[in-house]
Structure I
Amino acid sequence: MNLRRIGLILFLAIPLLVKAQETEKTEIKPVRFYAGLEPGLSAVPFDEYRYAFDINLLPLTLEYAINRHLGFRIHSIWDLQIRPEFPAVFSKAGVEIGVPYYFSLKNNEEGQRGFYAAGLVSLLYHRLNDFYEGGVAAEAGYAFLFGRMFSISIAGQAGLRLQQDPDNPVMRVIPYTAPRITLGVWF
């Protein structure tokens with residue numbers, strides 16, 4: 001009779017012991033969102049011999065990874081102009097929207113990395129001279145990924161700016177190039 005009880009206890013305990021030995025699979029959370037800073041400093045002609053400098057005070061960049069190659073990026077621009085012999089003033093505010101295409105594949109659980117190319121559109125309001133500016137550009141660069149989340153991107157932009165000054169009926173088309181460095185985190 002004792003052997004039957006021991007056998008019954010072992011029979012009932014074996015499924016519990018087997019279940020206890022199984023490891024639970026951890027759920028991998030997909031990394032899709034990026035938040036970073038893209039500082040900006042640009043020289044602006046002030047007069048015939050001197051330059052003023054625009055510093056972006058709100059250089060926030062947000063990106064959403066649509067899939068393994070494509071993303072949607074938005075970058076804010078809020079420039080403070082440091083001028084010679086005058087106080088600093090807010091010179092322009094605006095937004096830049098881009099769609100980067102990453103050539104290397106990303107895993108679901110990591111951020112974008114590798115070479116990329118992006119088309120950009122920007123809209124700015126020049127507060128000092130009271131006019132709007134639109135722009136189109138292309139950007140090419142490389143995104144370094146450290147670990148799964150921390151990212152540094154180095155890129156260059158080339159494009160055209162279209163300016164419509166209210167005092168001048170002719171729209172100005174200004175070509176430009178600019179370096180870009182972005183620091184951020186994928187989550």
Structure II
Amino acid sequence: MTIDPIMYGNLMLTVIAVLLFLLFLTGILILIRLKKAFPAKEEEKTKKRFKKAQKAVINEETKENEEETHEPEPSELYQNKSIEQNLIELFKHYSLNSFTMATSDGLVISSTDSDPDEDAANYSYLYLQGKQPESANVRLIGVPHKGGTVIGIIKSDDDLSEKDLVLIERDIRYILRRNL
């Protein structure tokens with residue numbers, strides 16, 4: 001039997017039609033699978049939105065708590081042109097027994113203590129060795145200023161938290177920038 005060109009053409013058209021039909025079915029199956037996967041992605045987006053909303057609420061609560069325990073900015077506290085007056089404000093604000101600022105080689109810059117020279121020399125040396133005093137009532141902090149370090153010698157009856165020390169350091173930086 002010979003295949004005439006018309007039969008050959010019909011056979012080819014049938015094969016093409018079957019292939020197109022199979023491609024069409026494959027496309028539909030792919031779309032069905034994507035639709036099944038799509039709600040999962042939508043659910044993930046909803047979860048992400050929920051987490052963002054939770055973070056926003058937490059941030060809002062944190063801001064409210066910070067406002068309740070608002071620590072004034074240094075510019076609000078230290079408005080005097082005298083470094084001594086600003087140190088007295090620092091002394092009062094943090095309820096300190098005394099506060100002395102000294103150079104790293106032990107020279108007094110300013111102090112609320114009546115006799116700060118010996119403390120400045122001893123504690124500056126101790127700070128340079130990377131040590132803190134044995135007394136719990138004395139804390140040392142170093143504040144970088146103009147290429148050197150200013151040593152803060154803090155005497156207090158109360159235990160100062162790390163937060164207090166960070167705030168005192170922030171305030172000293174402000175006072176030094178303002179007054180020196």
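Laboratory data are not the source of any read-out in this text; all were calculated from the coordinates shown. The structure presented is a predicted model; accordingly, all values stated were derived computationally and were not measured. Cβ atoms are built from the backbone, for glycine too; each structure is taken alone.
Observations on the model:
- Test item: helix-only ellipticity at 222 nm (-39500 (n - 2.57) for each DSSP H run of 4 or more, over all residues; to 500) calculated as -21000, pick one of I, II: II
- Among I, II, structure where Cα Rg over 2.2 N^0.38 Å as derived comes to 1.69: I
- Distance in nm of label points 7 Å out along Cα→Cβ at positions 9 and 137 from the coordinates reads 11.3; which among I, II: II
- Structure from which 7.8 was derived, distance in nm of label points 7 Å out along Cα→Cβ at positions 33 and 105, options I, II: II
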